[in-house]
1. Compare relative contact order in percent (Cα under 8 Å, 6 or more apart) across structures P, Q, R and report the one with the greatest value.
2. The value 1.1 for distance in nm of label points 7 Å out along Cα→Cβ at positions 18 and 50 was derived from one model only; which of P, Q, R is it?
3. Tell me which structure, out of P, Q, R, gives 12, 44, 34, 9, 1 once P(r) over Cα pairs in 10 Å bins from 0, in percent is calculated.
4. Of the structures labelled P, Q, R, which one yields -26000 when helix-only ellipticity at 222 nm (-39500 (n - 2.57) for each DSSP H run of 4 or more, over all residues; to 500) is computed from its coordinates?
Structure P
Amino acid sequence: MKSLKVQIKRKDDCKDLPVPGYATVGSSGMDLYADVKEDTILGPGQIKLISTGIYIALPQGYEAQIRPRSGLALKHGISMVNSPGTVDADYRGLIGLIMINHGNEPFIIKRGDRVAQMVVTQVSKVEFFEAEQLENTSRSQGGFGHTGV
């Protein structure tokens, strides 16, 4: 498996937080940690921007997708409003998470909690060209449940 070197910078007050890392050898996503100064309550239906305390410099041709953690989603209804979030190769700002509580109970975010995951992947630049007709497939225009329940 090929390794990609990516520069990362932590906010000055975030040196106590780990850099993103893989939980297991087979993990695709790296854990991201909450940069909150004190316990932060995310109430039912509430949306908050949660800092990760990091900045990254992706090389051209790559993006980082920011995704919810499945355990938080299943156990507490915690997700991200713009899932997956995208960090473009030319973005150098602080990475923040737009988190939402879909659950029925308040959820407490503590400093250093693993709150999301980041997957870095290659992207392709697409150049569209107009056509009078598109190539037909066996599916054609079938969508939204066209194969049954």
Structure Q
Amino acid sequence: MNSMDIHQIFQHLQHRYPFLLIDKVLDYTIGESLVAIKNVTYNEPFFQGHFPHHPVMPGVLLIEAMAQATGILSFKTGQAQPDENSLYYLVGVDKARFKQPVEPGDQLLIEVKLLRHSHGLWKFAATTKVDDKVVASAEILCMKQND
């Protein structure tokens, strides 16, 4: 089993608080898939305004969490050690679906599978679950920044 702690995640993503949405990688297979978690707490800054009396994690942040997981898998698959100039950009989201709200106390299980990689463009199938129930899914496209 290949896992990554927060310190290893910092080495693969440029994101930091409050925008880092991956807490731990539970497992990954280079060139195939990755499973990560995000612990959702009431202290998340977006809950102050979305919504104060019924806090719900914004769908765009669910997409971003899935995109961050694809970025880690892309770096691992490319076997490159990222540096401060290494970025993968989100360039497309297809078939996005949101099935149920994500609230404080939930733990997101983020699963991404590489569908294809060609000419620097990466395409993934991504699913996010809470308690084995799908809360969001999408196809994510990303591309490595050209230096």
Structure R
Amino acid sequence: MQETKQRITEESFLGAIYKNAKMGADSIINLLPKVGHDGLRSAMTMQLDGYEKYAARAARELTCHDVEPKEESVMVRLSAKMGIAFNTMISCSASHIAEIMIEGSNMGITDMTKLVNNYDTVDSEAVRLAREIIAFEEHNIEMLKRYL
């Protein structure tokens, strides 16, 4: 049985991209103070820069549609922050932090792939941006594997 694609607006698509990129940036900001390994810190800082650029691009696109970009709810952000705090109580080793980052990137890939696969307009700037983020996340995972 063939599934039908969800009918979502380009604005909600861009909003999901914005939230995803902001969540990635927030997670790195919460993790960076716990990172002692210089190479991992450098890789994470580069990823943070990437997430911030993608969030800014999505925000610009949303603004063109007269939509104010919205972050995840306070509860979602707090839950993520608490998860990071709990996970780093277990260990702050480079390997463990790389594992946390890889899990986050995998969630980002999954979310963006679902978004692209369920969107009707496959040739839009929003879809191109989502596919760019997927490639970015895949690259991040490859970079982080060396710290496992």
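1. R
2. Answer for the origin of the read-out: Q.
3. It was calculated from structure Q.
4. This value belongs to structure R.
Quick note: the coordinates plus some simple rules give every number you see, no bench work behind them. Because the structure is a prediction, the values reported are computed rather than measured. Cβ atoms are built from the backbone, for glycine too; each structure is taken alone.
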